[in-house]
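Every number in this text was worked out from the coordinates using simple rules, so none of it is lab data. Note that the structure is a prediction, hence the values are computed from the model and not measured. Cβ atoms are built from the backbone, for glycine too; each structure is taken alone.
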Structure I
Amino acid sequence: MAIPSQTIEQIAAANDIVEVIGSYFPLKRAGANFKALCPFHQEKTPSFTVSPQRQTFHCFGCGVGGSVFRFVMDYEHVDFPSAVRKLAARVGITLIEERGPSGAEDRQHEARRTLLQLQGEAAAWFHENLIRKEFAEPARKYLKERGITAEIAKRWRLGYAPDEWDAFGSWARARGYDQQTLIASGLVKTKEDADGVPGQRSYDRFRGRIMFPICNDVGEVIAFSGRLLKDENGAAKYLNSPETPLFRKGNVLFGLDKTKRALIEANCAIVCEGQLDLISLFEAGITNVVAPQGTAFTESQARVLKRFADEVVLCFDADTAGQKAAERSLDALLANGLIVRVSEMPTGEDPDSLVRREGKEAFESRVAGARDFFDYWIEHAAAGVDLTSLGAKMRLARSLAETVSRVHDPLMRGEVVSKVSARLGVPAQDFQALLPKQARSSALRADEFHNGGTAPAPR
């Protein structure tokens, strides 16, 4: 598929570069041009210039520059087609992409467009329920108790799904959506999935839940996460949309569409478990935050995050589930070269409750004081082990060696080997002998480096 060149020219003409860049940060007039501190490198004197006459930008400090499309690509970390779509949406231009002769490709594109439209309209319907409908009063009360005002709910398009079997389905069918599209969206389930729903061919997936829209990185609604308002036996507190043509749970980070610029500027991502945790931190002014769709990072999510930051601070709950989630996240994060620290939440607290009780500065202090993951991990792993028992010590050493072997960076691995051997009270070489051969050789080279030895010459 391709975007016609005349459409690209129309979008460029409709998006004044001064207005577009000025919507991201303030610009000051400097003669015929505008200036600002460059968003792409650290500087004290403004060298970032925007020319309304040429409709271009240029930084005389770092050399970056180009058209309005290039700015959106660099600032938002998106590809050219995504930048074009974002700018088209900004000025209300309908984007019609040219497609090849394949009828299957044409149908697939149209199906995707329809699903995106349905998800967006569903988000608006859920939000309207939350704001205006009498049956959503308990949801409004719950959110108010959690510090979520009507303004915050509007910014995040929070909503409410009625506690009825076919409220959404009936509304969507009345708007012309067919059953196949509703099932494909994940918002409706078939009767085969439902036991004990008499007379229904299908039923709503989300019922009696506060709805959190899940967006892709350009802000389009692609799925939902619903929080149960009242506990029911056997019902999950949180329910996500199933995998659909739009949504792959392991590929998406909640909130990234709003927080990615802050991630880049901080070069650090604060990771929390739940949507409310993220929203509360963001609204308190801590904006470099993301949340995985689930409890542990996947390889794909870690790769996405690495595009925006080099360091991760995990702020998972202090309970056993939170600790396990932190440990399960490690492999994916380390495999993508991310530095990992852990900010332990006090028992019974989570980021949402802490930032509301203690405030922004106190929470930022917790993040600043977050421990290196391996210090945290070694302490927790060794806490319940009798290290005077040789058998117990060996079992722990083998378990720790398995995780250490997953650290790809040889210098980091050598550092971790030193920490583990010191905690267990065993020589570093003895612990290295438990690592797989490749990891062991890397750790030995790193150990030589740390101890002032000479690394072998490259071959």
Structure II
Amino acid sequence: MPHHDLLIIGAGSGNTIIGPEHDHLDIAIAEPAEFGGTCMNRGCIPSKMLVYAADLSMNAQTANKLGVKSSFSGVDWRAIQTRIFGRIDPIAEAGLSYRENLENVTVYRDKAAFLSEKTLSIAGEVVSADQIVIAAGAQPDIPQLSGLSETPFHTSDSIMRISELPDRIVIIGGGFIAIEMAHIFGAFGSEVIMVLRGEEFLREADPSIRKRITEIYKERFTVYLSEEVEHVSHEEKFFINLKKGTDIEADELLIATGRNPNTDSLKPEKGGVRCDESGYVITDEYLRTSAEGVWALGDITNPLQLKHTANAEARIVSNNLLNPENLIKIDRSVIPKAVFGNPQIASVGPTEDDLLRDKVPYLKSVRDYSDTAFGWAMEDQQGFVKLLVDPTTRLLLGAHIIGYQASTLIQQLVTAMNVSITVDELARNQLYVHPALPEVIEQALLGFEE
């Protein structure tokens, strides 16, 4: 039976744990798919490379409103894919090759499943380790829809590698994946039809953000709200029957109803590892699980499923594996996130709904992009910044932005929250470049003086 000092389950952020300081260890990595994990191969990186091209396509289609004579004649889908995956795929292959050629690293190209404490089955072998890191990620949620399993539907794992652009695509779901993929395919010329059970998109977003993005997407796409799928079938094309009576025909069907932690096949309970009711591995502040010597990080532990949190957790585990007397805690007090639709959405901290539910006192300031000179330049009528502040300490509680470069604008507010800068200090103790877009942040901050 092979035995290792350290076994890492998953080669996404888990792969970044290993550094020169671990060279003295006999290390194993179990990874059935591409090295680099979801983000590199099937998630944030290829999707954002598509989003950038989609943004350029939209610019060509909308520049006339600024007096620019432009037109859009379609995209070269194959060329876009070649640019993206021609860069990404070699990185994944090189990552695997590098690990396989290290003398102290064994790579198992299969899933791992616990048999007992610190003992697992991998590729038909029984493998044990002194310490184990669970970083197995998550997978698309597949809803139990009548007929769905008999059709060649896509998820976010496969949709970006389809051979040709569909004339019409149906997207089931209303979360960040649905938002981003609708923008991509819509901007590239596909007709997009969206079906979601809720009354608004992004159900966990701030209510003002939910309302605005729902308005924008209803105007841009065909959207069925508060609707469910009755049956799905496929015969050359997809046929989607909705419960309220609408029948839809489409070339492609994307299921974007969320993602679930990869704990089903892992069988963590057999290794003494506790999970919550949703299947996420439970850890303490040092990222230790309930089983001694077993750690966990990333999407398999956190419903937010953000790459930047997984990377931060990997750094914590990397230290804690070697320094049991000097453990470092994970700090999840300030976690920003972004959705790269068009317009972008970014947020950090609680929503207004959260504060109302928890009866937390707060002040609110909202400023539209159209209140700023750069907003005038863009003729922007959609974007806004919403800030929530503690009335006593004058510290930011939360920030929510929708609009051009929201994912960039949020970072200044993340910094302010991390180092406890008051809104008054942030507004007055620095100069804001005029007439740059960050002035919308400045104006929102100054709103607390009114």
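When mean count of other Cβ atoms within 10 Å over residues 411-418 is worked out for each of I, II, structure I gives the greatest result. Using distance in nm of label points 7 Å out along Cα→Cβ at positions 395 and 419 as the calculated read-out, with 1.5 as its value, let me know the right label among I, II. Value 1.5 for distance in nm of label points 7 Å out along Cα→Cβ at positions 395 and 419 corresponds to II out of I, II.
With helix-only ellipticity at 222 nm (-39500 (n - 2.57) for each DSSP H run of 4 or more, over all residues; to 500) coming out at -9000, pick the structure among I, II it was computed from.
Derived from II, not from the others.
Here the criterion is mean projected area of the Cα convex hull in nm², and among I, II the highest value is seen for I. Figure out for me which of the structures I, II the number 4.4 belongs to, where distance in nm of label points 7 Å out along Cα→Cβ at positions 59 and 275 was derived from the coordinates. Only one of I, II returns 4.4 for distance in nm of label points 7 Å out along Cα→Cβ at positions 59 and 275, namely II.
Match the computed value 3.5 of distance in nm of label points 7 Å out along Cα→Cβ at positions 67 and 427 to one of the structures I, II, and report its label. The read-out was computed on structure II.
Out of I, II, choose the structure whose coordinates give relative contact order in percent (Cα under 8 Å, 6 or more apart) equal to 14 when calculated.
Source structure for this number: II.
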